[in-house]
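Derivation of every value follows stated rules applied to the coordinates shown; laboratory data play no part. Note that the coordinates shown come from a computational prediction; the quantities given were computed from them, not determined experimentally. Cβ atoms are built from the backbone, for glycine too; each structure is taken alone.
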Structure I
Amino acid sequence: MKIIPAIDVIGGKCVRLSQGDYDRVKTYGIPRDMALEYANVGFTRLHVVDLDGAKDSHIVNIDTIREVCAAASSIKVDVSGGIKSDEDVERAFAAGAAYVTIGSLAYSDTEKVKNWIKRYGADRIIIGADVKDGYICTHGWKCVTSTTIYELIERYDGMIKRVMCTDISRDGMLEGASTALYVELKKRYPHITFIASGGVGSKQDLDELKDAGVSEVIVGKAIYEGRISLDTLMAYDDK
């Protein structure tokens, strides 16, 4: 199982939200320093979310993203949050990102995202699916659509390799991941790698995901709150 630490950024600082609520934010430090610590421990993947970008619908913290990628040059970084234009994608890659994760736009402008997949390759474009009760949420989780995660995946099936799925009801709550959802997704789409995101708060949660066959897991708040040590995470991480 691949462990992917998360760094969420507001105003150039490392933060975590609870259930995506910008009014429930806690600041933890400097993203560059966290990225360097992850690199030194031995992680090879990192998920960076530009929360200001998600709010403003374009990349905002590009300097921070560049610093993170430079500090942790041994890590493959994926960047998400506010990527809506060709310029945003190019800026993220130019800053050092190995991948970009496309969220709201994957729902609202399928053709644009399909063109990016064709241009950059399925290896570099990750579809981000934020869900609530199985339905896709957009615009910083403020809008719950009538489209299910399965309907969204069907739009891209045959083109994509990875889908990052976040259950927003669990994100930042440290109360366990939506394991049953990932099991169902894997059953329906065995050819797609699903990245589990949201809710991991303990070693037991990791055991549950591993036993379910989930191959990639994002861990954020549990690290910053000291719920799971980096050494423990590295013990789960596929090298």
Structure II
Amino acid sequence: MDLNLKGKVALVTGGSRGLGKTICLKLASEGVNVAVNYCRSADEAAEVVGEMKSTCGVDAIAVQGDVSSEADVIAMFDRAEDEFSQVDILVNNAGICPVSLIKDMPAETWTRTIATNLTGTFLTSREMIRRLLAADRPGRIVNVASQAAFNGSATGKAHYSASKAGIVMLTVSLAYEVAANNIRVNAVAPGMMHTEMTAETLRVNAEKYNKKIPLGRVAETEEIAEVINFLVSDRASYITGATVDVSGGMLMR
């Protein structure tokens, strides 16, 4: 299926590893030029940029910035526009998930998680919207939420779950605000995925997690990235404000 994305420009936050890396590569496979945001992993971001250029023949750059910093977010967009002249697609993927039960959680851990996951999504979305409206251009935003936004957590991830629940409602509210401007805003809610971060957990407890998932297996990051490609394409022209369940049935909503 041709998604008619060739020549578009995307900014992907947290794009240097895990799901973010796969999102970048999947967009590039459709001919999208990509700005790969990273916070600390410059070498990994450079590798993703090199892979997109060599395998997909697109233009790509690495863009450093902390999404929880307003100044960094503005600089990220400035850098992307200097290179590509405009940004058509924003994928808010950057996120952290330090583990701590509420009774043991330092306030700084809560604050940092909300700042990165939720405030970061707000800051990048706001900057994207401001620039789209100023240029009177259409645009697409996809936010990476989680099944935990709806199911919560019993394993020390309450702050993460709360941030992702906030992303769901931010998606809905922003979609209402900009629908008349031909700007669509959606989210995806993944479940457990095979990434560098989950590799050791799944090596030890794969069967435990597989049993929790109705489809009986943990997702590959490509399966989530394919849905994101669809949502930013014209094939999803009548979808906005939605959170798409990509959890293997853990969510079923």
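When FRET efficiency 1/(1 + (r/R0)^6) of positions 90 and 146 (r between Cβ atoms, R0 = 35 Å, to 0.05) is calculated for each of I, II, the greatest value falls to II. If distance in nm of label points 7 Å out along Cα→Cβ at positions 154 and 194 computes to 1.7, which of I, II did it come from? Checking each candidate, the match is I. Could you figure out which one of I, II the value 0.60 for FRET efficiency 1/(1 + (r/R0)^6) of positions 178 and 202 (r between Cβ atoms, R0 = 41 Å, to 0.05) was computed from? Source structure for this number: II. For distance in nm of label points 7 Å out along Cα→Cβ at positions 2 and 138, the highest value in the series I, II is held by structure I. Computed over structures I, II, percent of Cα pairs over 35 Å apart reaches its largest value in II.
Source structure of the calculated read-out (mean count of other Cβ atoms within 10 Å over residues 42-49, 18.4) within I, II: II. Looking across I, II, the calculation of helix-only ellipticity at 222 nm (-39500 (n - 2.57) for each DSSP H run of 4 or more, over all residues; to 500) that yields -14500 traces back to II. Computing distance in nm of label points 7 Å out along Cα→Cβ at positions 74 and 218 across structures I, II gives 4.1 for structure II.
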